[in-house]
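Listed below are the structures to be examined.
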Structure P
Amino acid sequence: MQIPRSRIGPAAVIGALLLIPLSLSPLTAPAAADDSGEVTVTATEQSRWSGGFQTEVTITNGTGAPLKDWAIEFGLPDGAKVHEMWNASLERDGGGYSATPPRWGAAVPAGKSYTFGYTGTLAKGGPASTPVYCTVNGAPCAGSGSGEEYRQVGYFTQWGVADRGYTVKDLADTGNAGRLTHLNYAFANTGENGECFVSDEDGKGDAASDYGRAYSASESVDGRADKADQPLRGTFNQLRKLKRANPGMKVSIAIGGWEWSDYLSNAALPENRERSVKSCIDLYLRGNLPEMNGAGGPGSAAGVFDGIDLDWEWPGTEGEPGNVIRPEDKENYTAWVQEFRRQLDALEEEKGRDYGLTAFVPASEAAIDAGYEVDALVEEFDFLNVQGYDLAGAWNPATGHQSNLVKPDHPDAPERSLETVVQAYLDRGAEPEDLVLGMPFYGRGWTGVEPGANGDGLYGAAKGAAPGVHEPGFNDYKVLKERVGKDGFTVHRDDRAGTAWLYNGTEFWNFDDPKAIGLKAAWAREKGLAGAMSWSLDGDDADGSLYGAIDRELNGR
């Protein structure tokens, strides 16, 4: 059995509250640390007086490499404020704080610890001074412990903010933020030269939404409005705030997608790939955003993203018309991925923390064989998000299931299913723990549908795509759930196939409700897969019903 890449998650929260005054440790504390493989941070109140307190913070490097750079972000309860910090540099960021090495540097050797401290003020009545959140280099200060048994991944769309009114705060309000282990922000674009770039040009990017737009207090994750002079605003700043409240969640930038895979073949060329990878890491992991819309600048987005998710649709296969395609895409994709891993490893050595590398991969066996050396790729990726949907749609002349687990017991059912898709990756060198099963938070619809063999519209001849809120033949789950029992729509199910559909004699919508999603999650668990992924989070309802079903099935919560 293949052993997955280790997850050295430098990490989070907070130590005991002590009221006995103690002297602070010296600048460098050579005391031996544990060998947990993680970086952890503890904050301990050393003393308190009327209106104030003193806290000691200890960074413990349990990894096997020096921690050459570190950034600790934390927040205090209402009424408590940091006044002065020593042995570290202090920055105030909205309602929170960031501690980084002092100007003379403070590398933490492997197996050792480092201590700094601060004094603070307390409002009358003396609230607790223990931080309400804490991250070190974007990971929980208390360490990951045993971590999540399953990966729970979700895609957040850039365009969902403007087109659907779905902001990062909605992730918190639905409860889904607390369920996710990985959040992928879709998408980053690459130019003809293969380099990652940001833009406000229509069809090429939305930098204003990414990091320029000023959020009001009512829209903001933490209830605090953006300031006009902040170097980072927009969705990126909201993601930073969401991570503070959910320190176990990793956020990756997803590169490509259906519309922005045009030049990924160029990015993977031997003469371009090193520069391509460097540009993406510089923009998103180092956070060096160009100044635009009065925001950005060197390091402005540092700490927002914890990794890269590659979404090339598809190497060696056309995907969206107009994409650049080459016969050598398959081999070049592997080399491009290896270059990402090489540069990420170097960044890990520099920063003393882990950076993830994942990918979204297709449900088509033809696309797999045209573009993916699966056995080589699983050695580089943390895991693969396998497309578990779009097996059928209004492009077909008859209705069908877009996300069936197994072949339905129906004479007109095609052979393809999520079972055959997963098996295709296993046959080509993946292990079950390499694969995360994708699940749709939307449905596919047809109109003019004949009743079919069983009178329920399944596999019935259709005249075309049913009207959708955002596009023909497509509706979010939150839209479809409101149609149940209305306008003649009746719910039909195939629990063995883990799917459901609506039919009213004319329109047919195949979709997944919480029961169907739960059946898929149970199947993924039984098959030994690494977890579940959703496309996309803005399709869930206000109660987070779909991701709640995943979480209950995989983690019993």
Structure Q
Amino acid sequence: MVPTAAKGERTIFFRRKALENRTSSGPKQVPLPHDFEEISSSLKENEERLRHEFANTTDIVFRQFYVAGIGCLAVWVDGLINNRVSHDIFRSLMLDVPRDEVRKVAPRELVDWLNQHCLPFYSTSRVIDMVELKRWVLMGKMVMLIDGCPVGLMLDAELPPLRGMTEPVLESVVAGPRDSFLEPLRINTALIRSRLGDVRLKSENFILGRRSNTLVTLMYVEDLARPSVIDEVRERIKRVDIDGILDSSVLKEIIQDRPYTLFPLIKTSERPDKVAADLLEGRFAIIVDGSPQVLTAPTLFQEFLQTAEDYYMNPVATWLIRMLRYLALLVASSLPGFYVAITTFHQEMIPIPLVFSIAGARELVPFPAFVEALVMLVTFELLWEAGVRLPRVVGAAVNIVGALILGQAAVQAGLVSQALVIVIAGAAICNFALGSGYELASGIRLVRLVVLLAGAVLGLYGIALCFLAFFIHMVGLRSFGVPYMAPWAPLRLREMKDAVYRAPWWDIKARPELIAGEDLTRSQTPPPQAPKPNPRTSP
């Protein structure tokens, strides 16, 4: 029997050695659900432990082989390993290892010797914890154990299921790149690296989920990101203790600043160029294995009214389009409530010809304006959900039934007025025009209902109070400590060059001061100038 104190000291020693041997790019297992389990020097004992843990698991492969007469064991998940890479690994170990040199190596050092001399082209990691070894297997890696050596080796021969790259679905553009993120994490990080070839672009790996063992990567540019923000996001990731991270949206909901708000505090994107642009402004990116959506923060409210295409178009045209989006935001959130408030409490504000038109349209409608608008909004929300959830082949039929048959029949039956149909349709169109703010559009749907209720109760006064409450709430929001409504609140005139309008690239010289770290200079490009006249061609 080993004394308890000696066993505890040995456990602490192995934990310290694990931290020393783990490279900076190695994932941090957060949280570690079990105590440290030492790998035995006996291959038979290790195999029995692994077979017991993976009992009744038909997709776990145990492959026994010999390296220079020494027994070895490889374990991996069937279907997640590249067959060509695994074939090269086995051929290198079983055929190319010199027997005479292996005999000179101590058994406890054989894993390190093979890793340094026989596996130079593969991504490997030294493992001394049995818990970590099992997690590597479940994460789609190959692990190898050698008889007489209390150390395992992780071999990255992963080949996860992969779909072909397609154009972005939620953020489609006319001009600009057409590639999008996929589910495999390493492909997503490579797409970002291909755009930012900066040695100061750092990446840190974490393993989250007690049962899912999901690999999560935090990326940031070292001298552009604010150190306090990076420290804060590290702490929030380390506090995550959940069964599984199945998508980046799960992690987004856990680490955002405010749990209950209608407005998104962390931006998601499926476009590598947008994520690269956010990194250049001093933000960080979080990539979750298995999710085609990448998280970026700190986030400002104005970003949800911008698109990637804004930066590939003429800045004058971009200014006009962004103004239309701000107008669409106002109309989408307030038009039905404004209609109910005007027709119920403030009829004197309506021009006389329009009064007769609205009164004639509502003459046969048996419901008050609020009930009429509420029924139409609920019907529109149901049609929206039906169009999103149904297969694409059936989705077009739902739109035809809802827009043409149901709407026309409701008007002819006198259940709703023509004016209200126009109001609801206008609000819906403006809701679809909110740039890349699909998440913002989902929140605006609830804002529209609240504004409708306020307009039905107190008229325009209720709408004004409702908007005041929303503005106070939004000003108080923070995204990793950065004011959500910047550069409007607090007001920063120097950063307005990329707010309602977009200045030319040569005129945007500084990064956002509240977001970026040390390096605030983005560009020192002089403005374009006309060429000097040629004396030979001038008149």
Structure R
Amino acid sequence: MTKADLVFTHGPVHTGDPARTRASSLAVTGPRISAVGHDEVRELIGPKTEVVDLSGKLLLPGFQDSHIHAVYGGMELAECDLTGAVEVDEYLRRLREFADAHPENTWITGGGWSMESFEGGLPSRQLLDSVVPDRPVYLVNRDHHGAWANTRALELAGVTRDTPDPADGRIEREADGTPSGVLQEGATGLVARLVPAKTAADRLDGLLRAQRLLHSLGITGWQDALLGEFNGQPDPSDAYLTAAREGTLTARVNGALWWNRGRGPDQIPELVSRRAELNHGRFRADSVKIMQDGIAENFTAALTSPYLDACGCATDNSGLSFVDPVALRSHVTELDALDFQVHFHALGDRAVREALDAIEAARTANGHRATRHHLAHLQVVHPDDIPRFAQLGAIANIQPLWAAHEPQMDKLTIPFLGPERAAWQYPFGSLLRAGATLAAGSDWSVSSPDPLAGLHVAVNRMEPGATDGRIFLPEQRLDLATAVAAYTAGSAHVNGLDDAGTLRPGHLADLVVLDRDIFTAPAEEIHTARALRTYVGGALVYSAS
């Protein structure tokens, strides 16, 4: 009998396998699981076997993130980081501190500010001028759909009261038409194009910095949701390919190639070439990312009926569809025929419907292929479209951390949707009951990459640490086993890893050990759990000790 390289004993082991959901021991030989069970697994322990005594700690399949911007997030950690703060004075303190510490920087860049911190969600250029008047400042907000620029940055970019809004964005303005300092969606590119480009070394450092963080959270793989140049952001593809070739990419990564919404099907041959090029070791790029709309907080998410104004009256704005919905059906049909997965950004109910219509067109033309198209975000979903996910085999790619009462939801979203549409938000429970496959991700660096925080909100529909008792649409809560499955088996399915996401013999030994059994702990404490060890292919890639 071949002895195992690694054995976990004295579980619990949550397998995610419906045939055997719980075990107490698991063995690993080489990169794969060789046995799952109880005391009989100990027979595989030999003189060279490493034995991990769980002593009540929980062994799970490694988490996977189905929608993340890892390289960008890693690079932002080295810039002016405003994440985690909501006080304007704290933003300005951090900005001043960063600018003083980096006098050599010709531009001050970074981000992570929250719209909830400012009246109407709109900061002013004058606030930035008060701290850094002599150098251009460009800070993306936490959702990356807008940016805050100082006067110097706007001057260098030539953005004035006479500059028209681009077709895919908006320049926020003062009463006389002067740019106020906030740029929405495609308008960010007016300034971002001038920001000094990141080098290949910067991108690689960002990836490795992000990988260390993600492994420390129990994440073993992910889908990077944007490979390509976008609004002045560099293409991170080379970082992945370099790390894969050098053997420093320890995670399993699938990349989503950016669909340039300013072009049409002429770009498809280029996507085919890039898919062939970006394929080495644990990295491949066989998905295509189509951003169909924006976000609700700046009124660019595409809705089936208009937004309301502050008085509750209908406006003439229903948001933006970045790709013509008729053309979208043709594009998706062609991509599907070429075995590309399509990864949609679909946040508003019109964008969700347009994406589902495109998948339906592809299914009609090509039959049901194993392309595993998925729709990310799904903030507002019309009830009529809920059953279509299962009917079309479209995967619901959820970002659970957003499904809670917090200032951006309560102040900047619900009042402008109205009560009926506000009740259609993040319908995780409805999608599950209708038979949809769920995958889960974070959209980091938009929000925390911690899967345990996401699990907490998926189960409780309350922010971690919330004490006010307000549950956001309680009928849409998920049970913990379902939420864990979305972060493991569901995301593995999206990423094309059919031999990962559950713990069964023959599957990849991508594993995480948590410091407690979250299935027996109170639900309100899920977010307090921590990853102690993370393994990819049986190799230890993170240890808390």
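No lab work stands behind these numbers, since they all come straight from the coordinates. Bear in mind the structure is a predicted one, so any value in this text is a computation, not a measurement. Cβ atoms are built from the backbone, for glycine too; each structure is taken alone.
From which structure (P, Q, R) was helix-only ellipticity at 222 nm (-39500 (n - 2.57) for each DSSP H run of 4 or more, over all residues; to 500) calculated, if the value obtained is -7500?
R
Each of structures P, Q, R was scored by Rg/Rh (Cα atoms, Kirkwood Rh); the highest score is held by Q.
For which of P, Q, R does distance in nm of label points 7 Å out along Cα→Cβ at positions 50 and 482, calculated from the coordinates, equal 5.9? Spell out each step's value before the answer.
On the way: P: 5.9; Q: 4.5; R: 3.7.
Derived from P, not from the others.
A value of 3.6 was derived for distance in nm of label points 7 Å out along Cα→Cβ at positions 306 and 322; which structure in P, Q, R was it taken from? For distance in nm of label points 7 Å out along Cα→Cβ at positions 306 and 322, the value 3.6 is produced by structure P. Given a value of 19.2 for mean count of other Cβ atoms within 10 Å over residues 266-273, point me to the structure among P, Q, R it was derived from. That value comes from structure P.
I have 3.9 for distance in nm of label points 7 Å out along Cα→Cβ at positions 138 and 314, calculated from one of the structures P, Q, R. Which structure is it?
Values: P: 2.9; Q: 5.8; R: 3.9.
Computed on structure R.
Upon calculation of FRET efficiency 1/(1 + (r/R0)^6) of positions 346 and 386 (r between Cβ atoms, R0 = 35 Å, to 0.05) from the atomic coordinates, which of the structures P, Q, R produces 0.50?
Values: P: 0.75; Q: 0.50; R: 1.00.
Source structure for this number: Q.
When Cα extents along the principal axes in Å, for residues 98-289 alone is computed for each of P, Q, R, which one produces 54, 42, 30? This figure was derived from R.
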